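Below you'll find the structures, each written out as structure tokens.
Each value in this text was obtained by applying a stated rule to the coordinates, not by laboratory testing. No experiment lies behind these values; they were computed from the predicted model shown. Cβ atoms are built from the backbone, for glycine too; each structure is taken alone.
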Structure 1
Amino acid sequence: MKLISVNVGIPRRVPWRGDSVATAIFKEPVDHAVRLRRLNLDGDQQADLSVHGGPDKAVYAYPSEHYEFWRGELPDTELSWGAFGENFTTEGLQEGTTCIGDRFRIGSARVTVTQPRMPCYKLGIRFDRNDIIKRFLASERTGFYFSVLEEGEVRAGDTVELLGRDPSHVSVTDVVRLYIAKKPDPDLVRRAAEVTALPANWRDHLLQRLEGAS
């Protein structure tokens, strides 16, 4: 497994529905080592800290393998690394086999998987189309967030080393499917709710959905 690209960006104001909004979804690759800290990468910022960033969303990873799919879906869109707002473009990590709580070493940093990425309207701004959020979720190609267990330096080309698997084996895809399912699987909800790496708001949301379904 490998880190293909490290991408950073700072907030900028962009037009949206006759007004302007601040967003940091526009990321650009960097060709030097970057310090990964508890809350983000050096040179990277979030525009709205109420929904982006923080210790459970310190860095966003997106599999490079998905780019071929999206180039077929969006043939008129230029897609370079960082196009989905990811900080890490990876190789060899997939949502279906990467589990919440899995721990990795990347460069000299250690990270753990916390949750899938749930797209907001700013993804629509990035691609200038209203249907991208629905298509993004339906594709199950969401990418995922890391929290930082140990700060360190990362750069493109670094090996991504698996340090440990969470014993619950609840994959990123499992959580996405629980989120979008009309009737979430009760057993899977309970397993997911026991994964301590999954943020409390996610666990609460899934349990509330289970209670509502029953």
Structure 2
Amino acid sequence: MRGGYVARGTSLVVGLFLFASGVVLILESRLGLSPWDVLNQGLAKHTPLSFGMANVAVAVVVLFVAWALGGRPGVGTVANAVLVGSFIQGLTSIGTVTALAHDPLPVRLVLLIAGIWLIGPASALYIGADLGAGPRDTLMLVGTRRTGVRVGIVRGVLEASALVVGIVLGGTFGVGTVLFAVFVGPVVEWSFAVLARTPLATRPAVPAA
């Protein structure tokens, strides 16, 4: 991404806020959460933590596990761990936001679709800032490096583990969970392609004649 630390830092924070907004829209749809958020919600049901603070707690634990295994965190890693959950906490304290959960099914379907879509540009902005991968991404990468297993398999095991524990704890699993798993990858890929065509993208160096 073009620009110095101020521009990249702004991109990071905006991206994390949009990511949190997407999570909240999916949460208020009541149609099923992403695997890690199923875990966060399940944890919130059995502890004094709110959904937002459970997000922070899980992210921080994952960050330290990845760090202990050799995954060095960056500024973006720490910001991801702390800010996403904090933004979720703030958004879910707004009455008009939580009231969305009581809307009719067609409206909640729109919330679900909008939330999944929002994850795309959010991810492109905070990852594109190039200030450090998120805690879960760092754990995935260090797990791949240590085991020699493909990234997709390691990520799948981590997601499945979070989902199973979350379901056992009472987190919301539903059609939204399935749609998230199917569509979030293509949405993020499309968002990176769009970002690459904007003035924010780093321009490739012109080869010498």
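Miscellaneous remarks
- Top of 1, 2 by mean count of other Cβ atoms within 10 Å over residues 104-111, largest first: 1
- Which entry (1, 2) yields the derived value -7000 for helix-only ellipticity at 222 nm (-39500 (n - 2.57) for each DSSP H run of 4 or more, over all residues; to 500): 1
- Origin of the value 25, where relative contact order in percent (Cα under 8 Å, 6 or more apart) was derived from one of 1, 2: 1
- Comparison of 1, 2 - label where mean count of other Cβ atoms within 10 Å over residues 8-15 is highest: 2
- Answer label among 1, 2 for the case where volume of the Cα convex hull per residue in Å³, for residues 64-159 alone, calculated from the coordinates, equals 123: 2
- If you line up 1, 2 by distance in nm of label points 7 Å out along Cα→Cβ at positions 32 and 168, the top spot, with the largest value, goes to 1.
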